[in-house]
1. Quick check for you: by distance in nm of label points 7 Å out along Cα→Cβ at positions 73 and 337, which of I, II, III is greatest?
2. Which of I, II, III yields 0.95 for FRET efficiency 1/(1 + (r/R0)^6) of positions 97 and 281 (r between Cβ atoms, R0 = 35 Å, to 0.05), as computed?
3. With Cα extents along the principal axes in Å coming out at 81, 59, 42, pick the structure among I, II, III it was computed from.
Structure I
Amino acid sequence: MSNLFEKYDAWLDDHGPAALVIREHLMPVEGQDGVLFPATFAASEDKTFKGGYNVDTFADGRNICLIDSVGSQANRIEPLFARHLYAGLVPQVVIIAGTKRVNLLDAAHRAGDAIVRCSELQQELRNAFQQLQRGNAEPLAKIAPTSIIFGAWDSRDTQAKLPRLVASTIRAFDVRQLTRSAQFVPATEYVAEGLLDEPVDKKMQDAYSARGFIHVPASGSPGGVIATGGARRDASLHLAALRLLAAGEDKQKTLPLQRYILGLALTAFTYPPSGYLRQGCNLVLDPDKPRVFSEVYSDGRRVPATVTPEEALGYAKAAASQFGIGNDREVQFDKEKAKADISGESAKGGKKNAKAIKTAD
């Protein structure tokens with residue numbers, strides 16, 4: 001086991017790489033000129049962004065389209081740690097909310113999510129975030145280690161922030177945007193056949209439309225893009241940030257902590273992600289463009305790296321055993337804590353100041 005640790009301990013040294021980087025060229029399953037559907041976003045409040053695809057166009061006419069954001073990629077990767085081979089690497093924390101069971105790995109804001117904050121874990125997590133602010137990441141690693149890997153912000157309470165150690169984004173380059181149109185045709189002419197009354201106003205017509213009783217045209221809606229410049233996934237594991245993690249002033253505990261987080265991060269980083277992102281967006285590796293995996297140093301040097309998913313998992317298991325994984329647990333969502341949270345009251349019964357509430361929102 002010591003040899004296994006020695007292999008990766010160089011990455012935890014201050015003279016080690018600043019980051020590990022993976023670059024993968026992707027294409028739709030239909031081929032390089034196939035149509036793919038990017039993520040769509042709501043319009044901004046000031047309407048400067050009217051909604052739809054996130055496409056940045058530059059002065060020279062070229063553009064970049066966001067296919068899957070860093071947050072979306074994290075949410076796709078993190079549930080890996082609930083699967084059979086990986087579940088033993090992290091504590092399985094489940095919040096029971098009514099009839100629903102929510103694994104912390106699925107919570108949108110991880111350890112900072114309302115469903116966790118308003119449970120019997122509230123004070124324990126508050127203490128963990130406060131310890132983190134004092135330089136001790138060990139308590140949080142015992143409860144929610146993936147919050148350290150994929151980032152979290154306790155924006156409604158302590159304001160503790162954790163940067164993402166593992167970040168992944170998919171973009172397409174020089175895209176041509178398409179539109180699509182459709183026409184819904186009902187099974188019969190309900191009004192003409194006397195099965196329904198003629199709509200008397202727009203509200204009634206909209207109700208007929210919503211329930212599928214009349215023809216509904218849909219014209220000029222986003223129809224995907226063709227990425228003439230290709231698509232690419234860029235992923236980074238920020239070792240320089242990981243090396244900042246410590247167990248307070250206890251150096252004997254700091255190395256096992258860093259090894260544990262590195263093992264989890266490597267497992268997430270090297271695991272082959274699913275290319276199926278959404279309807280109309282199923283991406284595979286471009287066989288004509290090799291995958292690049294590099295160690296990147298602070299002086300700009302790039303050195304080829306090779307870590308297989310199996311090697312990462314083996315290291316993660318050894319590091320988890322040395323560190324000591326936190327306990328699995330099931331906790332109840334607390335309605336009274338949620339009410340206090342909404343009203344701005346802390347768990348101690350005091351009021352948050354207005355500035356803190358505004359900042360949190």
Structure II
Amino acid sequence: MATNGEITLSPVKDAAGLEDFLRFPWRIYQNDPYWVPPLLPEQRRFLDQRTGPFFEIGEAQYFLAFRDGEPVGRISAHHNRLHDEYHGPGTGFWGFFEAIQDPRVAQALFEAAAAWLRERGCHRLVGPLNFSIYDEMGLLVEGFDSIPAMFQTHNPPYYVDLVTSWGFRKAMDWVALKNPHLQDADVPAMERRLEEILSTQKVTLASYNPRELDRRSDEIFHLFNDAWSVNWGHVPLTRRQFDHMLHEVKPLLRRDLVQMVLDGEKLVGFGIVLPDLNPLVQKLDGRLNPWDKLWLLYHAKFAPVRKLRAMVLGIAQPYQLKRLHHAIFLKTWIAIIQKTSCDFIDYSLIPGNLRHWIKMIQSFGGQIYKIFRLFEREI
């Protein structure tokens with residue numbers, strides 16, 4: 001829906017501009033019942049170049065689009081030096097995209113991001129990434145009729161047209177699957193299947209222990225980068241990025257929802273399932289004071305669980321053909337059914353080219369219900 005008025009672009013240069021950048025999405029989503037506002041204190045730290053973990057390996061510029069003095073869109077342009085080392089130079093990225101339904105606004109934002117990245121030697125533009133493949137990423141292209149799980153993006157359907165109208169094409173899809181009927185599972189059959197897998201292995205499964213997690217943080221860090229190294233777009237996490245991720249998820253961990261695979265004393269795999277707090281976060285409308293933190297912590301650790309997100313599953317490369325990912329799924333599922341009141345679990349995000357993973361989850365009753373797309377074009 002095009003409108004009149006000149007569109008101007010302004011780079012964010014100070015704290016006031018960053019605050020406008022942060023608060024702009026409220027204009028887009030004010031009537032969207034599925035949007036989950038970001039927690040502003042957390043996002044300020046994440047986007048601040050003095051505190052955000054991304055800025056150890058990259059640089060970014062934020063832009064705001066204005067019409068008649070009012071903000072009508074935003075975007076980030078960012079250059080990841082570690083991506084250059086891992087995949088070769090020439091690729092720049094965009095993210096944190098929001099815009100009114102006007103192709104001219106989107107065009108102005110993409111052209112500003114492209115110009116900034118061309119100055120840094122980039123000839124290919126990929127996004128949306130906020131900032132890396134392991135942060136919030138992808139444009140929602142299917143599944144607009146439900147609230148996103150934690151760490152997923154959400155956007156209006158018209159964003160797809162805004163992006164493709166500037167010449168972007170599909171680079172890769174990521175999928176989210178759901179299993180809304182956990183309590184109907186045949187637990188004895190699952191236990192027999194788990195025993196059959198483990199009977200042929202020399203490994204054991206151990207549930208989450210906070211002290212054990214702290215002791216093994218180095219192992220988990222290296223295992224994560226090893227297990228995901230062959231996936232599309234993988235860039236190894238730095239220790240700072242990993243520590244930031246661990247800091248975010250550690251308060252959400254419950255004993256029976258985290259499994260470690262041990263070969264003797266060696267960690268060779270792990271799976272992390274988290275209580276999905278997004279229905280609660282939605283009610284905070286962006287704020288996060290100390291009482292809010294305690295409220296969220298109570299629901300993460302102690303309150304009955306109704307919705308879960310299976311966030312990370314990693315198996316060391318030499319162990320990936322031993323059905324250990326099945327074992328983690330089965331062990332976690334049994335615990336969920338027996339010890340929680342959960343009736344919905346989200347599995348995400350899974351690269352669309354990992355069809356064997358998708359088929360495995362579907363064999364457990366999973367159904368694809370959201371698709372997130374990365375786009376690319378030459379600049």
Structure III
Amino acid sequence: MLVIGLMSGTSADGTDAALVEWPDNGRVSPFKLLAHVETPFEPEFQRRVHALAGGVLPGPQVLAEFAALDVELGERFAKAALGACSEADVAMGDVACIASHGQTVAHHPELRATLQIGDPSVIAERTGCTTIADFRTRDMALGGQGAPLAPFFHHAAFGSPDENRIALNLGGIANITWLPRSQDPDAVIAFDTGPANSLVDGAVAILSGGAERMDRNGARATNGQVDAGMLSMMLDDAYLAQVPPKSTGREHYGASAAQRWVDVAVEHGCGANDLVATLVAFTAKSVALACLELLPAASGDRTRIDRVVVGGGGASIPAIMAALNAELVGIPIERFSDHGVPVQAAEAMAFSLMGRNALLGIPNHLPQCTGASRAGVLGEISAAQTAIA
């Protein structure tokens with residue numbers, strides 16, 4: 001079964017489209033990635049998404065911008081799906097469905113509420129393909145946090161009967177998935193650990209007056225020094241101490257938080273590159289805290305972590321990987337691509353699998369990872385329609 005997965009993460013830097021061939025019978029292997037297409041957003045469009053998600057728009061503008069971006073993102077997702085078919089030389093008519101994560105603009109598990117935009121009706125109309133979207137809301141209706149959902153794919157792609165592994169995704173937000181060698185899906189634990197790239201990207205944009213969207217190749221972090229006082233303040237963060245299941249997003253680690261840390265850095269005489277280096281250290285330490293303290297407590301398993309496999313944009317930034325190696329001493333750290341899954345394609349592939357299961361009517365998440373009361377079939381379907389003469 002051919003399914004296209006669409007993803008735009010908390011960094012809002014573009015769309016990822018993955019065309020994957022899955023077994024028709026509900027099994028997860030073997031699977032084959034046929035095409036992966038990345039389409040970047042232009043800086044102004046990314047700024048609009050961040051402004052909406054970051055809660056910095058004046059009140060009267062919020063609903064109009066929400067509605068406009070919902071449609072504009074739908075159009076962009078549709079083009080990305082068509083691009084994946086073109087890349088693989090596959091006719092859209094041969095694709096069973098498109099599964100779109102959408103773009104998260106609000107995530108408030110404490111309110112049992114989450115919002116993803118990128119109108120699936122637009123995607124279905126532009127492509128002529130049944131589109132499944134809005135996966136997170138059903139999980140929340142089942143009592144879950146709506147996140148993280150990718151562990152369903154991590155278990156299928158990275159689990160090993162020989163090793164206890166952690167799958168670490170470093171997008172805008174960092175999340176981990178515990179994959180014990182028992183390969184029991186009910187023993188998988190996953191949660192958001194805190195920020196990955198969101199605060200770094202936000203701070204760099206502010207410090208550069210919008211000229212830079214990220215710390216490209218980790219240049220600023222590499223040329224900066226960690227400010228111990230600033231780092232201590234960052235680690236005094238209530239979210240880090242919460243026990244899983246838990247999830248977070250840009251409402252906590254977005255544009256407003258980045259501006260706050262830039263302001264604090266100015267007050268404390270912390271230079272621009274030093275702030276970026278400190279934010280990278282904050283990401284690494286919050287991941288280490290999750291791996292070495294929160295995870296063993298949640299799982300009741302203090303056995304050795306044999307390997308960490310890393311995906312997301314942060315996996316390509318040497319400064320972040322170096323900081324992780326310094327925190328997780330003695331644990332081999334590899335990239336998703338070392339295990340057959342391209343780093344940037346992983347999340348789109350995850351939603352491709354979830355879409356396949358939704359189409360078959362079988363569960364497509366791990367409820368213990370989100371706190372849901374039971375396994376369900378997540379996603380709302382916008383069916384392809386034939387015009388009536």
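1. II
2. On the way: I: 0.65; II: 0.95; III: 0.25.
Answer by label: II.
3. Numbers: I: 81, 59, 42; II: 68, 42, 36; III: 69, 52, 38.
For Cα extents along the principal axes in Å, the value 81, 59, 42 is produced by structure I.
All of the numbers you see were taken from the coordinates with simple rules; none came from a lab. Here the structure is a predicted model, which means the values were calculated and not measured. Cβ atoms are built from the backbone, for glycine too; each structure is taken alone.
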